[in-house]
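There are structures below to look over.
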Structure 1
């Protein structure tokens, strides 16, 4: 049985009711708060719906319905074995599509960070008429061939990398804090909410699989990128942390070429985990964008 309220979860920081969907591969937890136009929040690695708590709190007050799933293997969702679930990004994308379709959502705004970008793009390029707006934070949807990115994926995706990530919790414990623009912005209390959901090696398979997929899913990412024209007419907001060691100004410019209606919101002192590091400061720009770009 899925545990939806573990002892480590601070309900003052994360005051959202638990909802679950029995997908074809496991039980997926998701937040579903508020009423109004639907906004779907898609996280990356090693995060979960906790990442979006500041934006959800503000946008619910502004009259939106906020839905934020935890992928299988992350957060409060079930963590199946590799025999039961591949943990590949296309498999996560299929579960997200199952959730969106199951809830009957239309006129969706997708808010995406890190692996949430490709996973959200998989849905948006398949169902462009159902997606009205895009909000992106330091993400991508194309194959990455730059050497540093490639070496990072190969190292963490190797057998030794698997041991480091699953047994040593290297992604949540080491990589995540180092990717912040300024040390100390990831508070101990917040960090605990990324460490505790993956407290055993078996619960960290998703972290490792995403690291491996950075290079291993090049063909899938290439197919997504070839369908990018289906998104070109979408109003978009791109919030970009300029101190991200992995997603730089080069990637921001590539998004701007692909999404000519996008407005860029640059954060000079912020690193990779923009929604966690910038916190409530993002709520105003995102709310203003939603008011100015009604979508349909």
Structure 2
């Protein structure tokens, strides 16, 4: 069996995966503290979670075939080059984990891992040309062309979250202004709703409930319209470059049906701006938040 680790902005998820990509069990753990450089905290959390799964399920270490890591940001085969939303740079994560676990360890960008899982088992399975977007704490992406995952020779590439869509916009953690993710991450949207309505939380479930209960609120609809307009702008750039058959969206965005409907409406309102015969389907990732873990186990 294989272990798939999905590192997020607020927690780490672990999945135990069989050779057919089936999720046998999973567990998540939040970071117990935060600091500017999260390197040690992330490493400690991963090690703690792996040991917990092995111990509680009486798994022999020799039964673990490999460990796959899905990590946000720019990565090489062995190191996290830069993960802006975690404040991490040049973390030799594979080398460090090998001191604790004597198995094959693989590292890949989280959006690419999720895309691999969706292509093999989920929403991208029947398409050759596809874009996968992961919208959560940040915005990440991956592209399939002619059935092949787009892979640069250097690093992980395809950092769509740092495509500038408003040059006078909010300053991003990467240093630029108006990056796609400063406008369209779910964290930014939840923070805006919290601040505009004086809510006491940005908990995803509570924010979703608030949105559902206030569908006719003019102020809320204005916020959601602005958000989906920015999202359509970023997606339009990707459509015009790659001409995908489908765009699949994962991350916490997938839990908000109201946003998906508004996004589809925005794109359909502007069909004249696209190749009318090639407007892609917009779908939600089938594997939801499990995609990163499953894809990580498959690399």
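No value in this document is a laboratory result; all are computed from the given coordinates. Predicted model only: the values in this text are computed from it and were never measured. Cβ atoms are built from the backbone, for glycine too; each structure is taken alone.
Quick one: mean count of other Cβ atoms within 10 Å over residues 119-126 came out at 23.0 when computed from one of 1, 2, so which one is it?
Details: 1: 23.0; 2: 19.4.
Checking each candidate, the match is 1.
Among candidates 1, 2, the computation of mean count of other Cβ atoms within 10 Å over residues 47-54 that gave 24.2 used structure 1. Here distance in nm of label points 7 Å out along Cα→Cβ at positions 79 and 287 is compared for structures 1, 2. The highest value is that of 1.
Among candidates 1, 2, the computation of distance in nm of label points 7 Å out along Cα→Cβ at positions 95 and 135 that gave 3.9 used structure 2.
Taking distance in nm of label points 7 Å out along Cα→Cβ at positions 7 and 39 as the criterion, the top structure among 1, 2 is 1, with the largest value. Ranked by percent of Cα pairs over 34 Å apart, structures 1, 2 are led by 2, which has the greatest value.
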